[in-house]
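No value in this document is a laboratory result; all are computed from the given coordinates. If you're wondering where the values come from, they're calculated on a predicted model, not measured in any experiment. Cβ atoms are built from the backbone, for glycine too; each structure is taken alone.
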Structure 1
C-alpha cells in the first residue's frame with residue numbers, strides 16, 4: 001500500500017506546472033502610460049456612454065489593469081449638450097444639491113440642468129460609476145467635459161474612442 005501511494009504522489013508531482021513562470025504582474029504608478037481619448041457625445045445614450053468612460057478612466061480596458069493603481073487614460077467628452085436619454089428621464093429625473101444651511105436643499109430637473117450646464121449631467125453620471133475613495137477622485141480628475149464641439153487639448157493628440 002505504501003509503494004502504491006508513493007507512485008500516485010510521484011505521478012501527481014510530474015504533472016504540476018511550474019507556477020513561477022505564470023506570476024501575475026502588478027502595475028506600478030511609475031510604469032503606467034496614460035493615453036488620451038476623445039468621445040463625441042452627440043446621439044450617445046447617457047448611461048451607456050458613462051459606463052464606457054468609467055471603464056477607460058479606471059483602466060479596465062488595458063491588460064495591465066491593477067485595482068489599486070490608477071491605470072486609466074484621460075477622456076475628453078465633447079458635445080455633452082447633445083447627449084440622448086431614454087424614457088421620460090427629462091421630466092422625472094431630479095438632481096439635488098444642498099448648501100449646508102437649513103432650507104438650503106435645491107432640486108432641478110434633468111431638462112433644466114441640461115439646458116443650463118450640460119457638463120454636470122455627464123460628470124455626475126460618470127462620477128457615480130467610479131470608486132468612492134481617494135483613487136476614484138484621482139480618476140475623475142482625468143475627465144474633461146465640454147458642452148460644445150471645441151476643446152483645448154489638441155496638443156495631447158487625443159485618439160477617437162471606439163464604442
Structure 2
C-alpha cells in the first residue's frame with residue numbers, strides 16, 4: 001500500500017480550491033504558491049478551530065514571502081498584531097481575544113487591512129462588517145486522523161484570478 005499524497009487539491013467551478021493535507025509540512029507548497037500571487041493590500045482570512053494550523057500556515061507563508069529567521073513568526077494572540085518585513089510586509093492579526101468589530105476598531109486593527117502589505121487574519125469572524133470585500137478565505141478543518149481539509153474561497157475578481165493561478169502552480173486539480 002502506498003502512502004497518500006502529502007497534498008492533494010481540486011478546483012470547483014466557482015473557483016474554490018479544496019485540498020487535503022496529510023501532514024502540516026505539506027502546507028509549504030500552498031504557502032509558496034500563495035506567495036507567488038500575493039501583493040500589497042491583499043487580505044487572507046484564516047478560519048479553523050484552535051490547533052487547526054492557522055499559525056503554521058502563516059509561518060510557512062512568512063518564509064515564502066522572505067521573512068528572515070530572525071523574525072520568529074508566532075501567534076499574536078496576546079499582542080493582537082505582529083508585523084514582519086519580507087519581500088512584502090506581512091501583518092499577522094489574531095482576533096481570538098476580541099469579541100466583535102467594535103473591539104477590532106478600538107484596537108486600531110482595521111488600518112492594517114489597508115496597508116501596503118499582506119494582512120493575514122486569524123479568527124476573522126470578529127471583523128463583522130469590517131471584512132474586506134476582496135479577500136481570500138481559507139478554512140482549515142482537522143479530521144480525526146490528523147489530515148487537514150482546506151477550502152480556499154476567493155472573494156472578488158482579483159482573488160478569483162489569483163486563485164486560478166495558485167491552482168495551476170499546485171498542479172493538476
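Points to keep in mind about this one:
- Once distance in nm of label points 7 Å out along Cα→Cβ at positions 37 and 53 is computed for every structure in 1, 2, the highest value turns out to be that of 2.
- When Cα Rg over 2.2 N^0.38 Å is computed across structures 1, 2, the figure 0.99 traces back to 2.
- Between structures 1, 2, the calculation of distance in nm of label points 7 Å out along Cα→Cβ at positions 93 and 125 yields its largest number for 2.
- Computing mean count of other Cβ atoms within 10 Å over residues 21-28 across structures 1, 2 gives 17.6 for structure 2.
- For -7000 (helix-only ellipticity at 222 nm (-39500 (n - 2.57) for each DSSP H run of 4 or more, over all residues; to 500), calculated) the corresponding structure among 1, 2: 2
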